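So, here's a batch of structures to check.
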Structure 1
Amino acid sequence: MLTSELSGGQASGLRNMAQPTPVRVISVTSGKGGVGKTNTTANMAISLARQGNDVLLLDADLGLANVDVLLGIQASSNLSHVISGERTLEEIMVRGPEGIRIIPASSGVKDMVQLNHAEHAGVIRAFSELSFNPDILLIDTAAGITDSVVTFVKASHEVIVVVCDEPASITDAYAMIKLLSREHGIHRFRVLANMVHSAQEGMDLYKKLLKVTDRFLDVALNYIGAVPYDDYLKKAIKKQRAVVDAYPRCKASMAFKKIAQKSAQWPVPRAASGGIEFFVERLFRNSNEKVATVYE
């Protein structure tokens, strides 16, 4: 099992923060549990790291965290220790495959499920204190529609909605998109079809969701691809490893690689939105530098 924690002594090899750049923040969510959201997040993180990106993964399922279990990682502390003031984000980080940094959450801690909006916002603001500058922050949200899911998704720049071929998955994904668009002003979503038996099945799932959103909502849905049903993924889970790490040439791994390549091409934010955002001070700094350049 992986046990190494990121310590202050290791920080010397990290990226210099003298000229921080905007961080692409991507939330991976779903309307319901059991659709492979955590697997998607972990495999995308490792694939993005292999493609040369500095990747940070936040397990934002605050009360039922499982990224560490999925990847066979032992963490001595987690986000609950950050909330209590016992640790900083950097002190709880652990390393995963391909050098990804992981911020683990707690499991079975009732108080973490009951955090209020201010406490969620405090977690987001804590990212501004990191001494390094990741390229991408991937957020594995909790399942369903909760205050934490809404807060973390609103603080992101891109939202991936994972769906599978179950009526409840499509219905709950639509409910999630409806809430986020009508109540919180999010109008662009990326759709990933998971555990499909053919490329056409994945496209059909997307079209089902698109049909209802086009009719009732003012949103843009972008299809980013499908991950096939793959027995190697189950084998990897039993080994507590990501499939792209354990079986890099299987069908599921190749699909995650393609999806990661697409996500790395999405535009980097250039200005703050005015709400609570991850790494918001870097967006403000980037905006101010552009203004200064115009008037030089």
Structure 2
Amino acid sequence: MDGNSDRICFLFPGQGAQKVGMLSGFFQEFECFRSIFEQAGEWTGIDIAKIVYEPNDLINQTRYTQLAILVVELGLLRVLNQAGVEPCVMAGYSLGEYSCLVKSGILTEESAVKLIVKRAEHMESACPAGMGGMAAVIGMDWEAIEGVIGSYDKVWIANYNSKQLVSISGEKAQVMRACEDLKAAGAKRVIPVNVSGPFHTPLLKEASDKLGVTLKEFAFLEPEIVYYANVSGEIVSKGDDVRSILARQVSSPVRWSHSMSGILKSGMGRFVEVGPGKVLRGFLRDEKDIALYGMESISEYEALLKDVGK
């Protein structure tokens, strides 16, 4: 690694990374991690620790999933802050962008928690159960995928994850037909994804509009640390831009690959996935001269601290 090896980027996963018992080692070991569960419970009236750490089906319902993931990510941020590990830049995948807002100082923890509850409610109400479909498309260029799905009026690319991995989403029946067309057109693999709605497509326009109204109730400050937005794949450096970005985000594609391209060009040497799962690290596994870290366990966290000299 070169002279930029000490520059750290925080990556925050989104919906789909959740599982019962996630990050339980941190809950057991760190009071600062546990305390955010108690505070978030006071702000929302929801027992989040019960949802995350006791057997249940609620964790996979959008209104609870988004809150649970945000709270565990805020807990990890408290742990990292206590250890003095700081990022130079950040990116969050879909709801993970809200963790960026807190770490950057744009939103308080309380505001982010209350806002994510409203976001989830708007998204659920805009998506009747069973109407949405999603599929991962592997080994096919974006332009080729767009050419295949262009004949459908309710199928779009929802997630630009990497050059050879995107997700399409939209009306379920059309997505299923598009999957067959993509296979015939040469995609290496097309894998249906179990989702509760056509997230990040124009079918979420109603949720986007409602969220835009809700966002007016919250104060957004200037960022102390810049982050990359999903809707543009570019840096956000002004707090005034955030309301529009967040409102558009739920009905616009996640331009994750665009964000990663910009961050890699800026010379980040270390990438830390601050949350459950390994998906975001997986998107970067073929990149040279970078170090990838997770925080799914205390041992991974300790390995990070050792490498950054904390």
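Below is a table of values for the structure above.
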read-out: Among 1, 2, which structure scores highest (criterion: distance in nm of label points 7 Å out along Cα→Cβ at positions 65 and 105); value: 2
read-out: Test item: semi-axes √(5λ) of the Cα gyration tensor in Å, for residues 145-232 alone calculated as 31, 17, 10, pick one of 1, 2; value: 2
read-out: Of the structures 1, 2, the one that 0.05 was derived from, the read-out being FRET efficiency 1/(1 + (r/R0)^6) of positions 89 and 201 (r between Cβ atoms, R0 = 25 Å, to 0.05); value: 1
read-out: Parent structure of the calculated result 2.8, given that distance in nm of label points 7 Å out along Cα→Cβ at positions 113 and 281 is the read-out and 1, 2 the choices; value: 2
read-out: Origin of the value 18.5, where mean count of other Cβ atoms within 10 Å over residues 49-56 was derived from one of 1, 2; value: 1
read-out: Computed 2.4 for distance in nm of label points 7 Å out along Cα→Cβ at positions 185 and 209 - originating structure among 1, 2; value: 1
read-out: Highest-scoring label, criterion being volume of the Cα convex hull per residue in Å³, among 1, 2; value: 1
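Taken together, the values in this text are just the output of simple stated rules run on the coordinates, not laboratory data. In this text the structure is predicted, and so the values were computed from the model without any measurement. Cβ atoms are built from the backbone, for glycine too; each structure is taken alone.
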